[in-house]
Structure 1
Amino acid sequence: MEPLRIDVISVIPGFFDSPLQNGLLAIARKKQYAEIHVHNLHDYGLGRYRQVDDTPFGGGAGMVIRPEPVFACVEKLLEEREYDWVIFPTPDGKPFDQPLANRLSRTKNIMLLCGHYKAVDDRIRQMLVTMEVSIGDVVVSGGEIPSLVIMDAVVRLIPGVIGDGESALTDSFQTGMLDSAYYTRPAEFRGMKVPDVLLSGHHRNIEKWRYENALQRTLQRRPDLLDKKIFNE
């Protein structure tokens, strides 16, 4: 199986040094289940100082990433290979969820374009971006953090990356609900006991308890997920 290739374009490529050398992303790269390449947008910048941003037309606070460096970088990558998606993390994108992560894990080539400063020139979004996603109703300092979230969520789903493949398939949201509660040793801790059914060894009863517990937790914490589940069914 060919590794999933992810190309990331950023004005601060060093941001990814530690995540790519530690944890799950490092494991996926070492096992050759994923290739992750980070490109410095400043390499395509303008003039002596490799400028990538400028003030916005119409005035206002903040700086805007210019189109020329981004087009140069993206078009160079597009000349080398086809991409399933050119993804731009943005607060006004479609919500990034588990079904989308599942879908992206089955692709071959993904490009992640990290915005920074106040915004990117909208012509970049109109002409180059093929998918815009949001990790939530919050603004962070740049697209690097959402890109890490996307990469981690997607790469961990590739068969072989996680030692226990079933673990990823039973995570929250995979069934349209939150996951159930989990316990480990000791069976009693500071007066708090593990539910008897989990100690029974009766697999059918355990699965029934986990489903009911997951349903209860979802109803209490994220009832909106149940609305979606009922609608989709």
Structure 2
Amino acid sequence: MNKKLLLAMAVTAVSIGNASAQDLNITFTNLTHGNHFTPLIFSAHASDQHIFEINTSASASLQAMAEGGDISGLVSDLTAVTADINANPADGLMAPGQSVSLELSTQEINTHLSVAAMILPTNDGFVGLDSLAIPVEAGTYTYYLNGYDAGTEVNDEIVNGGGAPGAPGIPGDPLGQSGTGASGVANTENNTNIHIHRGVIGDTDATGGISDIDSRVHRWLNPVARLVVEVK
């Protein structure tokens, strides 16, 4: 092989590497009126990796996050595939209207971005971004994120301190504006795959009714979050 061809191959390899490894500045904003997000997880990973995929069954790790806000399983799963991770950048719950800024440095192979956090108060609702191809050109990019239903728990809208995977009910309302004594909105889940969340129903009865969720405070429509990614 001649020297010119070897040099061209070397230059190409360096160019590809420089285009793939990136430093990202990220700003994430809760757009809801009365809902909190549990600890967030941001991850850059290979194109064939996913935190979740719509219209598929939720993993055990995603279920734990969507029902109780536990991201430890997702962190372990992503660490096992050498993903780049920024976990819990807001240092706990993220209130309505709150923004958080973070940095994420990515390896060359980790070209796709995913985000997830539970929405409170819901049974198994979460805000998510599934495997977005990270732009290679320097610039600022804005995305709006939907709320998803993990399909792992019936949306009964009963606030009872639940949150362990498979345990019915909602862990709590960080705003302290939920009710008690609800009979339950639903007792079956028609779609047990991950799907777009239909939003909560709620009611205005603080000591009964079908839901412990206050429809004047907690109802929401998509999108529920804004993601701004600055590629350096």
Structure 3
Amino acid sequence: MNPAAPGFGAEVEPEFLDRTAGAAGGELVLRRVGEHFEIISNGVFLMDTRDGASEREMVRACLAAVREARGGAAGLRVLIGGLGVGFSAREALDDAGVERVRVVELEPSVVEWHRGPLGAVAGEPLSDPRCEVVCADLVTWLADAAEDALAEGPWADVICLDTDNGPDWTVIERNGRLYERAALARLRRLLRPGGAVAFWSAMRAPGFAALLEEEFGAVEALEVPARAGEPDVVYLARAPAVR
């Protein structure tokens, strides 16, 4: 994602491939600009297929943190919040140590677009048998999953959340719940010992970083240069190696 990314006002005339009512309300649009695809929510740019460097770095950094904590790791289970254009899911699936990827995506249309025009661009993550997609509101899903974790134990080694434009720029107001203390506590409950969680943000969010530090301990802010404007930021936190 990058709200400042080019696309609006580009020389190539956009081709609108689909317009649909979003599950969270308003209009969700898929359009093509030249060889690239863009997703627009209520007239606000969400993401495109031009780069994806920060989304991929988010996944790589989480996997590296887990391996550092455990001295290597295989059979990893990855939870991704938000399918988007599929770069995060593809990056996880490309790691030989990943056993399973579960993606929670609110919008059924985004999932369908991956069975069509977005699939080839993203490397067909939904065709990989290790990948499971759940259509659900992430905050609601996390509440149920955290309850299950109390009885069955934590599930995830890596959690990567790329929903909306980050904690301080939510296009969909309800997504703000994901960055609140209650949601952070549920995420911590889902992580296995030595696991890692990361949040993608289109801008620096020091207030959220402080809250994340209160819940997890030390937080690492990874800045990835964007094509325009401020760098994208990945906030990375780790679960203790033992419980």
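From 1, 2, 3, which structure was distance in nm of label points 7 Å out along Cα→Cβ at positions 183 and 215 = 1.5 calculated on? Checking each candidate, the match is 2.
Out of 1, 2, 3, which one gives -0.27, -1.32 for log10 I(q)/I(0) by the Debye sum over Cα atoms at q = 0.08, 0.17 Å⁻¹ as computed from the coordinates? So the calculation was done on 3.
Here P(r) over Cα pairs in 5 Å bins from 0, in percent, for residues 47-86 alone was calculated and came to 5, 24, 31, 26, 13, 1; which of the structures 1, 2, 3 was it taken from? Derived from the structure labelled 2. With mean count of other Cβ atoms within 10 Å over residues 55-62 computed over the structures 1, 2, 3, the top value is the one for 3, the highest of the group.
Given a value of -9000 for helix-only ellipticity at 222 nm (-39500 (n - 2.57) for each DSSP H run of 4 or more, over all residues; to 500), calculated from one of 1, 2, 3, which structure does it belong to? Of the options listed, only 3 reproduces it.
Read-outs: derived from the displayed coordinates by stated rules, not from any lab. Quick caveat: nothing in here was measured; it's all calculated off a predicted structure. Cβ atoms are built from the backbone, for glycine too; each structure is taken alone.
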